[in-house]
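These notes open a run of structures that come right after.
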Structure P
Amino acid sequence: HGFIERQVQTVKRTLVKYRETKEGPHLALLSLRATLLRADMKSSAEMLNSRKYKTTLPTKIQPLIDQEETRAKLAATQELAQKYYNKHAQYLPEILGGQHVHTQDPITKT
């Protein structure tokens with residue numbers, strides 16, 4: 001839940017900053033979505049719509065980032081997370097014929 005709470009906190013802070021500058025909430029959320037995820041990756045809005053967004057954020061002109069390279073880096077990050085998540089996972093033992101098993105009714109939970 002910490003990730004979601006952090007995202008809510010970020011959105012609230014962004015909206016407060018834009019309220020102080022008399023900008024609309026839509027522009028605040030656009031700026032948040034157009035912000036790069038990491039220095040070597042595209043923003044979430046760019047990955048979703050395959051185009052750059054114009055915002056009031058100061059930007060540095062850089063050569064276009066290859067989308068395949070970005071997806072490969074994101075996939076590598078996800079694979080590493082999956083590796084650590086499944087680190088202690090084990091396969092279930094096979095059920096042999098005639099072996100007693102316990103089941104649970106999904107409705108009554110008995």
Structure Q
Amino acid sequence: ILLFGLGLGTTITFASSHWLLAWMGLEMNTLAIIPVMAQHHHPRAVEATTKYFLTQAAAAATLLFASVTNAWLTGQWEIQQITDPLPSTMITLALALKMGLAPL
């Protein structure tokens with residue numbers, strides 16, 4: 001069931017043209033992979049899972065805030081409508097953090 005959730009989240013993310021659906025797909029991926037990471041009952045696995053969750057939560061909050069800001073400034077929720085530099089920068093940083101790049 002976790003792998004199904006991972007596949008569904010990836011499909012929703014790739015197929016969406018709407019920021020809210022893309023965010024929802026990314027969060028489905030996060031919630032599906034966390035139990036897989038914590039499956040081994042080792043202190044390092046729990047520590048890695050906690051760090052992963054906190055990083056992903058910060059990135060998700062930033063992405064949601066940036067997409068809401070973009071929708072407020074442009075009136076559009078579509079992914080192609082990023083015209084203002086502030087939401088564009090915030091979305092880029094949030095997606096980079098979601099991909100696992102080191103925080104700045």
Structure R
Amino acid sequence: MALRFAVENASHRAETENGDFIDEPSEDAIFMLIGDLNLSDNTFITIEPLVDDPAWYASISRLDEGGYEVEYRDARRSDHQLTTETDPDKIARDTIIWLAHRYR
């Protein structure tokens with residue numbers, strides 16, 4: 001069953017490889033999407049603005065050896081961070097904090 005939560009006038013969207021998406025995702029929603037990742041057909045989540053040429057994005061990818069690769073990129077601020085992490089709760093919390101800084 002597809003997970004689709006659209007919000008009118010949303011500024012950004014979290015979308016998984018299999019097409020599930022949540023507009024304006026909360027920390028809990030990101031945590032849930034991370035929990036749904038697997039190594040066969042749903043290996044990543046991208047979060048980016050709902051515009052034609054987004055200036056920033058966050059990406060969370062499931063790794064074969066376990067854990068996740070987390071990437072944050074904001075071309076407007078020359079910001080690029082790439083790390084690995086094993087704790088989905090920490091990833092969701094850090095991602096929400098990073099997203100909040102995109103709108104300052």
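Rule-based calculations on the coordinates, nothing more; no lab input. Only a predicted model underlies this, so the values are computations on that prediction, with no experimental measurement involved. Cβ atoms are built from the backbone, for glycine too; each structure is taken alone.
Among the shown structures P, Q, R, from which was the value 20, 17, 12 of semi-axes √(5λ) of the Cα gyration tensor in Å calculated?
Attributed to the structure labelled R.
From which structure (P, Q, R) was distance in nm of label points 7 Å out along Cα→Cβ at positions 7 and 39 calculated, if the value obtained is 2.6?
Going through each structure in turn, the value belongs to P.
Work out which structure the value 24 belongs to, where relative contact order in percent (Cα under 8 Å, 6 or more apart) was derived from one of P, Q, R.
On the way: P: 13; Q: 24; R: 19.
Only structure Q yields this read-out.
Of the structures labelled P, Q, R, one was used to calculate helix-only ellipticity at 222 nm (-39500 (n - 2.57) for each DSSP H run of 4 or more, over all residues; to 500), giving -26500. Name it. Mind dumping the intermediate values first?
On the way: P: -15500; Q: -26500; R: -7000.
The read-out comes from structure Q.
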